[in-house]
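Undergrad: Down below are the structures I want you to see.
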Structure 1
Amino acid sequence: MRFMQGRYGMDQFGRFIAAAALFCALLSMFLRHNLFYWIALALIAYSYFRMFSRNISKRYAENVAFQKQWNKFMGKFNKQKNLWSQRRYYHIYTCPGCRQKIRIPKGKGKIEVRCPKCGETFIRKS
C-alpha cells in the first residue's frame, strides 16, 4: 500500500489498455503470429507504466481524453439501442426535407406528419 502512495494507479484507460493487451495475446495464440504477441507485451508495459507513474496530472489528462473519445464512440451505439427499444411502440420516420428523425405512435392509421424542425408535412402509415 505504501509503494502505491503518490502513484497514479488504475483507471478506465488503464483497464482498456489491459483488455486490449489480453485481446492481442489471445489473437497471437490463435493466429500463431508474433506481431500480436509483441503488441500485447507493449500494451502491458504501457499499462504498468501508467499505473506506477507519479505524474498524476499527465495520466489524468490522458484518461479524460480517452473518456471523451470513448463516450463519443459509445454514444452512437447507445442511440441505436434506444431507437431499437422504442420500435415496439413507435414508428420512427425520417423527414424527407431535413433528415430529422420523428417518432410516431403505432396504431393510429394513416396520418399527416409535420416535421418540428423544418415544418414539412408528409403522410405516413403509423
Structure 2
Amino acid sequence: MLLSKEDSSVNLINAWRAGAVCVGQEWLESHVIISAQTIIRDWPVDTPEALQLSDLDPAVAMQPEIVLVGTGARLILPDTNLMQLLGARGIGVEIMDTPAACRTYNVLAHEQRQVVAALFIPGN
C-alpha cells in the first residue's frame, strides 16, 4: 500500500506491506521507531501485549508531543497504563494497527508536529 510521496526533508513512511515498512527508499523488516529526523532500527520489543514504558524510552527521548504505537496488522491493546504514564509526562499516545499508525504519522509529520511512531512489524 503506497502511503505518501517522498519528502527528503523528513522521514516519511512511503509504503507498508505485511512484514515491512518503507521509509525513503529503505524497506525496514523489523520493529522500528521513526521520527522526522531519526530512525531506530531493530527496536528490541517482543509483542504489543508485553510493551512496557521502558520499551518506549527511545521514543520518549525524542521529546514528542505524541507517540503512535502501531501494533501490527491488527489492533492489539498493550497495558493501558502506558497512556496514563506517558500522559503524566505531557506526551499523548495513540494505539492503532501499524498501517493506520503509518498513515497518521505521515499526516502529523507533514503538519510538522513532534510525532514519533513506534511500529511493530510482524513477519510475513
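Undergrad: The value -5500 for helix-only ellipticity at 222 nm (-39500 (n - 2.57) for each DSSP H run of 4 or more, over all residues; to 500) was derived from one model only; which of 1, 2 is it?
TA: Of the options listed, only 2 reproduces it.
Undergrad: Continuing with the same structure: Looking at FRET efficiency 1/(1 + (r/R0)^6) of positions 28 and 92 (r between Cβ atoms, R0 = 41 Å, to 0.05), point out which structure of 1, 2 has the largest value. Intermediate values should be presented prior to the final figure.
TA: Working: 1: 0.45; 2: 0.95.
Largest value of FRET efficiency 1/(1 + (r/R0)^6) of positions 28 and 92 (r between Cβ atoms, R0 = 41 Å, to 0.05): 2.
Undergrad: Where is relative contact order in percent (Cα under 8 Å, 6 or more apart) largest, in which of 1, 2?
TA: On the way: 1: 18; 2: 31.
Checked 1, 2; max of relative contact order in percent (Cα under 8 Å, 6 or more apart) sits with 2.
Undergrad: Could you tell me which structure in 1, 2 was used to calculate log10 I(q)/I(0) by the Debye sum over Cα atoms at q = 0.09, 0.11, 0.13, 0.22 Å⁻¹ as -0.20, -0.30, -0.43, -1.33?
TA: Answer for the origin of the read-out: 2.
Coordinate-derived values only; no laboratory data. Everything numeric here is computed off the predicted structure, so don't read it as measured data. Cβ atoms are built from the backbone, for glycine too; each structure is taken alone.
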